[in-house]
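I've put the structures underneath this note.
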Structure P
Amino acid sequence: MTFGTAGIAEFGKALLIPLLAFLLFLGIWEFSAARIQTSLGAVPGPVEVWKQAVNLVDEHREERARQAAFYERQDKRNAEALAQDPSAEVHIRPYTGKPTFVDQILTSLVTVFTGFLIASLIAVPIGIVSGLSQTMYRAINPIVQIFKPVSPLAWLPIVTIIVSAVYVTDDPMFAKSYITSAITVTLCCLWPTLINTAVGVASLDKDLVNVGKVLRLGWFTRVWKLALPAAIPMIFTGLRLSLGIGWMVLIAAEMLAQNPGLGKFVWDEFQNGSSNSLGRIMVAVFVIGLIGFLLDLGMLLLQKKVSWDKEAVLR
């Protein structure tokens, strides 16, 4: 199979140009890093950061091996106890090892999706009602404009105090730090989805509105059959913005709330101050950026799946 001139040019645009740009970035990084000295030594270059990434993966594997051995020893002891006395009471103690970097990634993903889903379930219905009703839009618009620019660092102390006062139990299902982080993410995720949903529904073609009136469609039928399909692109724009904001907010929230996720990992490494800390923090930065990119890509793919416009392109 041979490539024509147009095919080669397209291949270059799609792969070679981004690859060359990334290699240039790595070269500038390597050149600059060795010339910047900090209290922990020189800024790590790409090779050192890669080594720290490998070390973090190795630490995760070692921790999982220790966890498996811990439960294996308990199973062995319990089996021996039951062999001597079939009526003996046996217990399995939970493993209390330190969360690994991979564990903290998973914790952050669970937390951000919790906050994002709660925000979406609130914002989309309110946005639909606001888009269909000028009265409702005028009522909530001042609230949106006041709270939309509020930083998560301002929300976090308020949320922490309220959660500590309300969530009082001797046997908590969820850690307070997790609830605090998730609610903070929710508060910052609400506004882009709400605004874009309202705008998308409000821009519904008037001819479609008139058709719905002529056919005497009920309110829910009009929303489901007319408003939602037309507003899907704007709704997903809001969802993408909300998820991106939520992911950024989460890192700061985890740092301050000490929820065991990527934010806490970065803070702990900063406090640790070892010679490897800066490299490990940079690994976390790249992982945070990569996950953010994949989350946005996932939302785009989901939009293509549910939208009537199958020609939507990834951009």
Structure Q
Amino acid sequence: MFTFMPEQASEWAPYVDWLNDYITNISVFCILGITAVMLYFAIRYRRRGPDDVTPYITHSASLETAWTVVPTVICFFVFYYGFESYHEMRNPPANAMEVNVTGVKWRWDFEYSNGKRTTNELVVPIGRAVKLIMRSQDTTHSFFIPAMRVKEDVLSTVYSYLWFTPTKLGEYHIFCAEYCGLQHSGMLGKLRVVSEGEFGDYLYDRQDPEAVELPPAELGKLKFAEKGCTACHSIDGSKGLGPSLKGVFGGDHVMSDGSVVKADENYIRESIVYSQKKIVKGFEGIVMPAFEGQLSEAEVNGLIAYLKTL
């Protein structure tokens, strides 16, 4: 079925459109079929006179079986392909290029791994997987790129993620898809998909010094030493007062209550800002200071980026 969809510009787009068209076609077929049968019975069995009697029909086992089994099979089919695509969308490849995204009334701020910062303009290379690590500084936003077929809520309480691989050069719209206040409709951005060479020139362009700051990982390394983290945490795997942070990111860790936690961005942030919420098993007697209100968002992001390098 022909659908008025935005341009397909990512690896996700054809698959998402196919599933959307499949569900739409099935829905249209069912609506037309039910309407046609309803009209047929209304005409075929209409009352033709005062002595007309409606035929006594009890049931049809084959018909009841068909209208139970067929929709069930269709629902399982949609569930399978929907869950499969959802699972892939939630698991970016390990080599994906990471960009930090901050939603603020009413703009999008982007920060690259080398410290380059932009507002309302995201530039990515064609053919490379891009992972966006997103957080809001105020209310709830929703990051939406129609041409890439990706959308994810951006919250102030936790990091959220999305990823895509662009397949077409060009410029594409970025919207906020969650009403966030008076100027919500003006919270627009631009995605530019460029060649690898052009992206390298853009990423390391130093013509605008204000747009480039200390890379997040380097800022994190400085704050790691400045805040005295080395007093308790080693970075080489050796034993200390606290858990070693070598290879901590991405691993599964057992907590004092027996639960297992994956050390992603949200866990690392919580451990920095609210250090006593989750205690690693074997370190119950160690009280780590909480850094709530002592670190800026950029510094927290920097510490997370630094731990990823260990």
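Each value in this text was obtained by applying a stated rule to the coordinates, not by laboratory testing. The shown structure was predicted, so the numbers you read here are calculated from the model rather than taken from an experiment. Cβ atoms are built from the backbone, for glycine too; each structure is taken alone.
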- Message: When distance in nm of label points 7 Å out along Cα→Cβ at positions 39 and 223 is computed for each of P, Q, which one produces 6.5?
- Response: Q
- Upon calculation of FRET efficiency 1/(1 + (r/R0)^6) of positions 151 and 231 (r between Cβ atoms, R0 = 30 Å, to 0.05) from the atomic coordinates, which of the structures P, Q produces 0.55? P
- Query: Just checking, which of P, Q has the largest value of relative contact order in percent (Cα under 8 Å, 6 or more apart)?
  - Reply: P
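If helix-only ellipticity at 222 nm (-39500 (n - 2.57) for each DSSP H run of 4 or more, over all residues; to 500) is computed to be -25500, which of P, Q is the source?
On the way: P: -25500; Q: -11000.
So the calculation was done on P.
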- Task: Compare FRET efficiency 1/(1 + (r/R0)^6) of positions 87 and 103 (r between Cβ atoms, R0 = 35 Å, to 0.05) across structures P, Q and report the one with the greatest value.
- Result: Q
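For distance in nm of label points 7 Å out along Cα→Cβ at positions 119 and 167, which of the structures P, Q scores highest? Mind showing how you got there, number by number?
Working: P: 1.7; Q: 3.5.
Comparing P, Q by distance in nm of label points 7 Å out along Cα→Cβ at positions 119 and 167, the maximum is at Q.
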- For volume of the Cα convex hull per residue in Å³, which of P, Q scores largest? P
